[in-house]
1. Quick check: -4500 is what I get for helix-only ellipticity at 222 nm (-39500 (n - 2.57) for each DSSP H run of 4 or more, over all residues; to 500), calculated from one of I, II. Which structure matches?
2. Out of I, II, choose the structure whose coordinates give distance in nm of label points 7 Å out along Cα→Cβ at positions 55 and 87 equal to 0.9 when calculated.
3. Consider the structures I, II: one of them gives 13, 40, 27, 13, 5, 2, 0 for P(r) over Cα pairs in 10 Å bins from 0, in percent as calculated from the coordinates. Say which.
4. For the read-out distance in nm of label points 7 Å out along Cα→Cβ at positions 7 and 95, a value of 1.7 was computed from one structure; give its label from I, II.
Structure I
Amino acid sequence: MSLACKTRFTRRLTLGSYAGLLVLFSLWYLLLSPAQSDHPWVIWLVHLLPLLAFLPTIISGNPRGHAWLCFVLLLYFLEAVVAALVPNTRWLGLIESLLLVTLFTSAMLYARWRSKLTKAEHDADRV
């Protein structure tokens, strides 16, 4: 499999799992298991806004931004594991964990392979 093909595959996987995570948070915190407060949308925003801050990076395909996203995803993973241990949110935590592992892996591989591809294209242009 060529480097360009790997890059395209991981980019699609990153976009899909990123969108899936946004949808999951929206369903979870607004419909399926909203917080027992007057303002469940606040909890939803606390979960969504840090991810939405990476939206321009994800759309543009910036490898460095994908690597930084992976650092932020580690915090989300901690929360997902805790949610998976609580009986009321077990299945939501497991789904979140699966999406986070997929997003983390695909974003990190995309960052690596995209950087290598860019370097190879730059070296080829120099010759």
Structure II
Amino acid sequence: MKFKGETLFGSGIINGELVVYRESLSFLGDVDGKSGTIRTINTSIVGKILVIPNSRGSTVGPYVMYQLSKYGKAPLAILSVKADTMLIIGAIMAQIPIMTNLPKEILNLSSGITARVDLDKGEIYVSES
């Protein structure tokens, strides 16, 4: 299965396990910047590819994303159906590759499956077996 999006930051190819969060994510309230855990579902995003519909929250969100990076707890990449300005700023500040404008069907994928993200082509390849 292939999904097409738009890379906003980053290049190259990333392979990793998906963490699919189907609700708007607040980096300020939902994510622990020191542990890299999404508090609401008690799931780690450390070294994984985070898939979200969008983010919500204040201007503090990018600093939490930077904190993830500073403590070595950042996701490998963020894949978003619709990235807002704060999500983009946070990803760039934290040096986290980000892709957006993905079809909402990407949210139907299961956490735990492996994906190949080609940031140069703006493509995501997954095989759910």
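Read-outs throughout are calculated quantities, based only on the coordinates presented, and are distinct from any laboratory measurement. The model shown is predicted, which means the values in this text are computed figures rather than measured ones. Cβ atoms are built from the backbone, for glycine too; each structure is taken alone.
1. The read-out comes from structure II.
2. Going label by label, the one that fits is II.
3. Here the read-out was taken from I.
4. It must be structure II, since only it matches.
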